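Below you'll find the structures, each written out as structure tokens.
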Structure P
Amino acid sequence: MNHFEGKYEVEFKYKISSKETALERLIAENAEEFIIGNTETDYFFDYADNRLQRENKSLVIREMKPSGKILWIVKGPGPDHCEALDLDDCSKALSMLENMGFILKDRFTKNRDIYFIDKFHITIDDLKNVGTFAEVATMTNDQSILPSLAKQAQTLATTLGFMPENIEKRSYREIFSTLSQQGSALT
């Protein structure tokens with residue numbers, strides 16, 4: 001099963017207070033470790049006029065270390081559409097986008113651990129000066145099953161101790177942008 005294949009994504013993000021407690025629950029549910037201890041840097045590109053952002057789309061190059069994985073990610077329009085493509089060279093991809101007229105609008109880094117339970121991938125993310133989050137997500141090419149997958153993801157999240165009152169609806173990019181506007185130190 002390829003957990004990251006499909007053009008639609010169901011994803012729920014939760015603010016969590018304890019990474020250790022989340023890991024204990026993942027172990028109790030026999031979660032399979034996929035990648036532990038990765039540092040991911042996301043480079044967000046848009047046109048000068050912010051056309052992609054206005055259309056509720058994002059274009060991201062994600063560089064992951066030490067796994068060495070590099071992804072081109074396009075999200076949108078809307079929250080469910082998400083496609084990714086493996087790349088070989090991050091620097092070349094960044095240069096090519098800039099040569100095509102795209103502008104680097106945002107960049108941030110997070111530490112991420114990824115686990116699998118059945119068809120779902122669960123990430124535990126540490127964002128420096130922001131907090132710790134857990135995501136329960138899955139991808140599919142079948143848009144008609146998104147409501148069913150959403151219910152299953154919420155049930156799994158509850159089993160893992162991620163409560164509905166702790167759902168974070170903002171993307172990490174929006175969280176960083178809000179903090180940046182408030183003058184918080186993000187480095």
Structure Q
Amino acid sequence: MSKIALTPNASGSGTFTIAAPNSDTDRSLTLPDGAGTLDRLERTGNVLQVVNSVLLNDTSTTSTSYTSTGLSVTLTPSSTSSKVYLTLQGGGGSIASGSSLKLTFYRDATDIAPNHNLISNVYSSADTHFVNHSIALLDSPSTTSAVTYTVYMKTNTGTINFCWSDKGNPVLTAMEIAG
């Protein structure tokens with residue numbers, strides 16, 4: 001039978017208390033068979049949750065103002081100090097001659113990258129082109145209420161396609177990072 005030993009730190013003056021929760025259910029805590037320190041999930045930098053969404057439908061616009069692509073994720077941060085790391089991967093866009101595709105992230109109704117123009121591709125030929133999206137942003141929502149992140153797009157002229165589904169579907173991922 002294994003033994004349990006609690007060893008005090010000789011230089012510490014505080015009291016370490018192990019308290020049982022107020023529960024009517026029996027619980028077990030199994031420690032790993034190895035030396036080391038147990039990590040706390042809320043330690044700064046740890047990933048607390050991950051959510052993602054894939055856009056399956058072709059989406060296009062001729063708008064010169066930001067308009068929703070329809071690609072969004074919702075998460076509820078566990079702390080007001082948490083950060084949310086957003087990534088957009090894949091997809092593609094057919095861009096008309098002289099057109100420029102620009103993307104941004106919205107948190108609910110707020111553009112959280114208003115001056116970044118996260119992607120800008122201009123083509124002068126008459127052909128359409130496939131553009132693979134890859135952007136990332138770190139947000140500080142400062143809330144424990146549910147937030148929705150959405151990818152928005154616009155063009156300078158002509159028609160652009162954010163999702164060209166036969167070339168690959170875009171994926172939006174949001175990761176809550178402990179702050």
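Readers should treat all values here as calculations from the given coordinates under stated rules, not as data from a laboratory. These numbers come from a predicted model, not from an experiment. Cβ atoms are built from the backbone, for glycine too; each structure is taken alone.
Work out the source of 13, 44, 29, 11, 3 here, i.e. which of P, Q gives that when P(r) over Cα pairs in 10 Å bins from 0, in percent, for residues 45-156 alone is computed. The read-out comes from structure Q. Comparing distance in nm of label points 7 Å out along Cα→Cβ at positions 69 and 133 across structures P, Q, the highest figure comes from P.
For which of P, Q does Cα extents along the principal axes in Å, calculated from the coordinates, equal 76, 35, 32? Derived from Q, not from the others. Any idea which of P, Q comes out highest on relative contact order in percent (Cα under 8 Å, 6 or more apart)? The structure with the largest value is Q.
When helix-only ellipticity at 222 nm (-39500 (n - 2.57) for each DSSP H run of 4 or more, over all residues; to 500) is computed for each of P, Q, the one that comes out at -7500 is P. Between structures P, Q, the greatest calculated value of distance in nm of label points 7 Å out along Cα→Cβ at positions 53 and 109 is seen in P.
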